[in-house]
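Multiple structures are listed underneath, in structure tokens.
What follows is calculated from the coordinates using simple rules that are stated; it is not laboratory data. These numbers come from a predicted model, not from an experiment. Cβ atoms are built from the backbone, for glycine too; each structure is taken alone.
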Structure I
Amino acid sequence: MLRNPNGLARALMILLAANIAFDIPLGVILLRDLSTDYQYGDGPDALAMAGADLATYVLSILVFLATVVVFIVWFHLVRRNAEVFAPDAHERSVGWAIGGWFVPIACFWIPRGTAADIWRASRRDPSAADGPGELRILNLWWGFWVASRLALWGSDRLSSGADTLDDALTATWWALAGVVLDIAAAVFAILFVRRLTSMQDAKANGMIPAA
């Protein structure tokens, strides 16, 4: 049975935009931390700034977790729809739309393959060859997302083993790179969610999705 993904898609795009909105001040905080002579100092203004930084970190984590939940629910829903559109066009079963995200290491390629299968099943002719640049949005989203995860992972590793100020600064630079890459990934994720949802909505209504 087909399910309408539009409501979830709208909520997901709002959450992805919220991630971008929080990544920007996080980037500003990291840039400020790269100033070796910066300190919060004393007094109520310094305490207020430290509290604002902490609130930004906490809220960004909460928004990220909410985005993860909504994204996986949406992803599973469009995968189920794709099963109706083209049941023989998928390399993995519907359950992998959820499980693929939680397999260590393999999570860097299984969901991308599932997303490509969903895309192909949702277009006018699921059996047709991919057109030139057809999967560009998917590939850009996925490439930036993987790069951001690796950069943030590298920052955590460097930070946990930092013994000198230079080590700490290197970890901060990696964290800043991860935030910038995450912004790019969120932009292309919004485009991917919007386009794929539109394709499924059009196909469900018997229309041909626009090029």
Structure II
Amino acid sequence: MPRTYRSAVREQAAASTRAAILDAAEVLFAEHGYPRVTIARIAQEAGVAQGTVYASFGNKLALVRGLTERAAEDDRISSALSAIAKASDGGEIAGLAARSTGDVVRRHGRLMAVLVNNAADTEIGEIFAGTNRLLRERFRLIAARLATVGALRRGMTTARATDVLMYYLSPESWLRLRGLGWGWPACQDWLRRELLFALCGDLDDVADESPRANSMK
């Protein structure tokens, strides 16, 4: 038992160290730009030796991969997809999709900004493409649920609905609105209503007020 206990303690310590390194890298990449950040700076920010960063991840690109994997494994994503799989109304599905993607962007916005801003880099671009493939597959599941409950407007295929979801709810859309000064609630409300209309043609849920007027609320 003592040996098992020591092993568990070491694993927990290693996981905490990895998390601290990832947290430091995410902040530094977002604030100073991926190309300008060094492993030494990340180690200093994380409070570990430079060799620990290399031993834990290897290089900066591996850190980006680690951040991407951590975001993709967020338990709240699977919870949202489970809720959508049980929903039977187009408005409810659109609301869940907007709220869950907004929550993910809000929690992992620094990473997403790094991926978007460095997409021209060949290696980062490959990681970004991989995240988009995963995102598209998740949106395909949402589009399929809309089709199953009969919520899609006439002529809207599952493939086209997936495209629409990518257009409105991709990280770039959220980050663009945020860059314009919109608050998170306004982003979520506007994207939900626009998405609902684009996919289902439902105007009942569209308010008269401009979301921009309430962007800072």
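Here are a few things to note about the model shown:
- Here distance in nm of label points 7 Å out along Cα→Cβ at positions 75 and 155 was derived from just one of the structures I, II, and that gives 2.1; the source is I.
- Structure from which 8, 30, 30, 17, 10, 4, 0 was derived, P(r) over Cα pairs in 10 Å bins from 0, in percent, options I, II: I
- When Cα Rg over 2.2 N^0.38 Å, for residues 19-82 alone is worked out for each of I, II, structure I gives the greatest result.
- Structure responsible for 1.4, with distance in nm of label points 7 Å out along Cα→Cβ at positions 59 and 179 calculated and labels I, II on offer: I
- Per relative contact order in percent (Cα under 8 Å, 6 or more apart), the highest-valued of structures I, II: I
- FRET efficiency 1/(1 + (r/R0)^6) of positions 35 and 107 (r between Cβ atoms, R0 = 25 Å, to 0.05) from the coordinates reads 0.50; which among I, II: II
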